[in-house]
Structure I
């Protein structure tokens, strides 16, 4: 993984010192709330429903064991003993004291981490494929270019005040595990017939109030021009993006208003002034950064007395291995998911002990590296095949071995109304109720692979638009209701690479109805599916009507509820 040089460290240390001075002046009454707000936002600090929330960047989702232990230390000593891993490969602390935030940032800086540009109208944390450098289907390792993008976009003065927040994802595999179609800019790396690295550039994706899939505006950009071309995109957006209406400020609105072809023309025109300029990436710079991402040395595995499974463990281990273990392109090495989706726990939450334990597991069984996945789980790369049984036992002991990856209870959810001041409704209790309803591994495996995503409001932090089943919290006269959609897809293997925005099935539901609603959707699928057909495939084949009929016909909704929906 990338390591700071002296300049990197100086920049982050100086930013901490600057923020500490700003915080002290605010606490002393020398800065107003209006003056302090943009300063704290630039350092990842929000004011939520009950307390500040600090969002920490995990660039392209890669952590060292030392960094994860530092996050555990912060959770234990400065928060309430846990943190929340988000869909954007960040970690959020929901209960820090404002007075402690400068000390927290200093701790992060001591292990080459920060919270810079995790909020505000700027380029946010660069995200990528959790299996970058590991997957068999990878054409180009995206991590070096992701790091170059991160360095270039951090503190970039021209893009410190964009019309709205800006999100970039980059992937180099045939399967899109980075949801690039739902980002402001999605970058897909590929190789041409001569082996040269090219970039497919997508622009204008996003969720929120007006969900859109990104449009391809450049198919074969040479990798050397990645920064200058992204800069051209941002310049066009900075020039024409709306600042008069927060709900129409994202780049997706501009791309729709101009049309993808006209937007691409303007980007190319702007790029004509930037191509081959100072932002061109040299082979020397690429190689310098790529040297941080070389494959580790894998010594021959030394067998351990506890490697063998006991007879009573065989079935449980096989189920876990099927869901949580993925073969790497390195012979005899595996990437193992540590699940943060145990029933009764908020999806994506990890206790301080679990973070410490995950760091220990990474050092004992891997190479000291941990990845944060888009689906709010953790991944340990480079685990030897012979060590899998011992790793499974250790992960199970700390609650990190739930074998539900890719199944219905592997729910993606934002913190919702329990924490977020923007939320219309709670997400966590809904996730728990659905998990409890389907807390039967045999039934889950019969249902098969299915994405269920929950957002507490239209900001879509739970990516409900991309869920095979999506649930959105809405406000109706001060009460919490939930809108349900089906047919969404984020472009991963569960949908054959197809990205799609889910469609709302009809009027919204009260919280207590949702487990029955999801059961109705699942029952319809199980009755109507063809052999080896996933939920999303059945929805596409038979359409929404059978699902709507089952759900609304079986819900026995009161006349009062019908009138409320009307």
Structure II
């Protein structure tokens, strides 16, 4: 049969792991040979365009991978595909479909696979291919059902254990399709913890053979991808195994970055010592703190030694070679806005390279969703099912948090204007949460161009008590040079030297002086750099000092370019 597996990713740079695992599992486990194709799309593509790509392959079976990021798009797309492919059998899998079967059966699904699909999907294809009518196909019984049978011929849940040896999806066809995008790898499934907001809560951990994992890591590291993300829910829950894999990755001859989700409190001294030896930028760690408020952690069944987590994150940051991403979840039970503010400020003080302010999501299949009514938590009925209010967070509180998240995401988390932000927070004598909440309310970023956004930030900040406009401008100028490459400075930051050189009305002597000054700056800077300096790569500050950027020296951990100060004997034009 002609089988098409459809994945709809959040962004083009992302790739799908699940559909490629299924494609290879069909080849490995199906009794009959199947003609399998993979189509990857994004949520930003028009449904008609996606439908055209799928319909052109004329599938008899269409398998669709469902997740929280594409669930809102799928109903309309499936309806369109049903019109284009009236005889095609639609099979849905993934956490969104398997935990919300009735909904998807009402939205054009013929079958919904529950759980891991490596065996169940090939088995379903065999039965369909052998001509068993869909309404009479023999199904494996769902033992959770009251009468141990399935009322409708829709759920296909085999009793075989999942394979111990994982299917290897990393074929030549996969690498051709990957084309340098972010790739994903799993070395284990399940999680030993029981966080009530997570779908992996309490699922027994199954580790894949470590030699197989190493082979896949090596293969991916030479595939042309720049980032490899491991999807293990808590990569370091087995400290000895994690240490061995970290050591293997550190020793690889590759320029790839490896991203891990970890529990920061589980790191032991041996692993911390090893990680300090990693090449700068080789490893990225995403550590879920979620909250510093113990009642919120307890109510979410979150087991974290927060003191040890803070200590370990601090140790990792001091080494300076690993990108650290810390997570908070706003809206957890028993945490008010005031208490979340305290969590935010404590997390911000750690100095992680990214501080993710996420919002509680009431996912289908999670314990927290089952508890929502009893906890009086209100949430959006549409994906991603985010909290809208609770006894501890009002609608207005959530609005404040959304504004704070907007400002944080478009500045600090994107490594934008870090010295300027640090200066303003100190000069204004504010705590970080208060500053970002005010900035988010005054200067929301909803698709603004960077130049316009930062000019609005500047205008907002110079209106705050204690902020010196000249010093802030110098900070922003240095920050601009460090974070962009080959772009002209925004006009509102441009120093007078630059404006004079563009002014056609100035006299020739002034122009000669300015050109001489520029030549002196460029000569001195180029002596230090050892290569030519572009005019967009330096600036004269209000102090008269010259700053210039080495566009060949980008920090692999922070992503910022090195900025130098040059006292070039240049008299301040101000």
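Read-outs throughout are calculated quantities, based only on the coordinates presented, and are distinct from any laboratory measurement. Every value quoted in this text rests on a predicted model; they were computed, and no experiment measured them. Cβ atoms are built from the backbone, for glycine too; each structure is taken alone.
The table for this structure:
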| item | result |
| --- | --- |
| FRET efficiency 1/(1 + (r/R0)^6) of positions 195 and 347 (r between Cβ atoms, R0 = 41 Å, to 0.05) derived as 1.00 - corresponding label from I, II | II |
| Structure from which 23.2, 68 was derived, Rg and Dmax of the Cα atoms in Å, for residues 235-442 alone, options I, II | I |
| Ranking I, II by FRET efficiency 1/(1 + (r/R0)^6) of positions 43 and 267 (r between Cβ atoms, R0 = 35 Å, to 0.05), the structure that comes out highest | I |
| Origin of the derived value 49, 28, 25 (semi-axes √(5λ) of the Cα gyration tensor in Å; candidates I, II) | II |
| Parent structure of the calculated result 4.7, given that distance in nm of label points 7 Å out along Cα→Cβ at positions 107 and 491 is the read-out and I, II the choices | II |
| For 8 (relative contact order in percent (Cα under 8 Å, 6 or more apart), calculated) the corresponding structure among I, II | II |
